[in-house]
Structure P
Amino acid sequence: MNKNSLFAVLLRSPWWISIAVAAGIFALAKMALPEAYALYGIFAALPFLVIGCYTAWQQLRAPSAEKIAATLESLRSMSWDEFSSALEAAFRRDGYTVSRPNIAGADLELTKAGRVSLVSCKRWKVARTGIEPLRELDTARRARECIYVAAGEISDNAIAFAATNNIRLLHGAELAKLLPQPKSR
């Protein structure tokens, strides 16, 4: 789906916007169509209603900003061994086979359904990631997908580089969802 299509934009928007669009379409159909056909307006509004319900479900499952901040802070306090073990366990839980490749710039190799992905995660603690570790990962590319993991901010240049070179950035809410906050010691 094109990222700028109406449905893609509604999937990224708050749930109530899709519901409001559905209600508006239904109201317009009720006003514009003859009385006998007015209920058919529900069919025109149905896709927007479905998107609104799906988006509400997704947004209810998403961690709160406080939970994301607490999880990222606890991840930054982990040692490399703890963090890499937690990341490996999370990817295995999602159905990947995880190995440690001997490739400069890549820390993990994920395999699922014959697709190989390289993951760079050694610099997860850095407060702000620049473009250099992404270049290293791109240079190491021998896989279909590359993933860069960061618990801190990612610079605008690095985000642009990742988009241009098809590198997936795993940070913020997505990282907090993958690695739930560890139990207190």
Structure Q
Amino acid sequence: MPGFGATDARIAILGLAPAAHGGNRTGRIFTGDRSGDVLFAALHRAGLANQPTSVAADDGLTLRDTRIFAAVRCAPPDNKPTPAERDTCAPWLHREVALIRPTLRVVVALGAFAWAAWWPVLRQVYGVRPPSPRPAFGHAAHWSGTAVPELLGCYHVSQQNTFTGRLTPGMLDEVFGRAKQLAGLD
């Protein structure tokens, strides 16, 4: 599944993989599932989406200064991608980042899997050695390098996290507010 959003994005949202009954069914990442409902509502509140919902690929949704893509390009079994699937799909992620590299300022990694998928991008797209040891993922974790996009961690917008209160709308609003600030959009 290809990414979605602005081709001159300053903010990238890196997810895990398309959901079998969401993006895989509709043809647009985070579209037609509950994770997307939470994500696009937050992007709308932040002024990064023109509407708060995404139900179909032709529903009129547009993103402002934002692009969404996944570390794994197809729906994995049980909606749980493996590191091997991530590594197999890495060339597509690297190409997608390379295309928006001139404008990209901030990456929001949705979950630890996406956070881990970002480090090889530094080497392949930016020619930068990833930090060692790797910074730990956490909600609102922030990593900053030289001449590369800022990296923000965010708990994934999965039902498991949103239904239990591990991730709240306020927490998402804070992450996207910080992303806008780092991208120079506020």
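Quick check: 0.80 is what I get for FRET efficiency 1/(1 + (r/R0)^6) of positions 31 and 119 (r between Cβ atoms, R0 = 35 Å, to 0.05), calculated from one of P, Q. Which structure matches? Working shown, then result.
Numbers: P: 0.05; Q: 0.80.
Considering all the candidates, the number was obtained from Q.
Quick check on the output: 50 is percent of Cα pairs over 25 Å apart, derived from one of P, Q. Which one produced it? Intermediate values should be presented prior to the final figure.
Values: P: 50; Q: 25.
Comparing all candidates, it corresponds to P.
Identify the structure, out of P, Q, from whose coordinates helix-only ellipticity at 222 nm (-39500 (n - 2.57) for each DSSP H run of 4 or more, over all residues; to 500) was calculated to give -16000. Working shown, then result.
Values: P: -16000; Q: -11500.
Considering all the candidates, the number was obtained from P.
Relative contact order in percent (Cα under 8 Å, 6 or more apart) computed as 25: which structure among P, Q? List each step's numbers first, then the result.
Numbers: P: 17; Q: 25.
Source structure for this number: Q.
Coordinate-derived values only; no laboratory data. Everything quoted here is computed from the prediction, not taken from an experiment. Cβ atoms are built from the backbone, for glycine too; each structure is taken alone.
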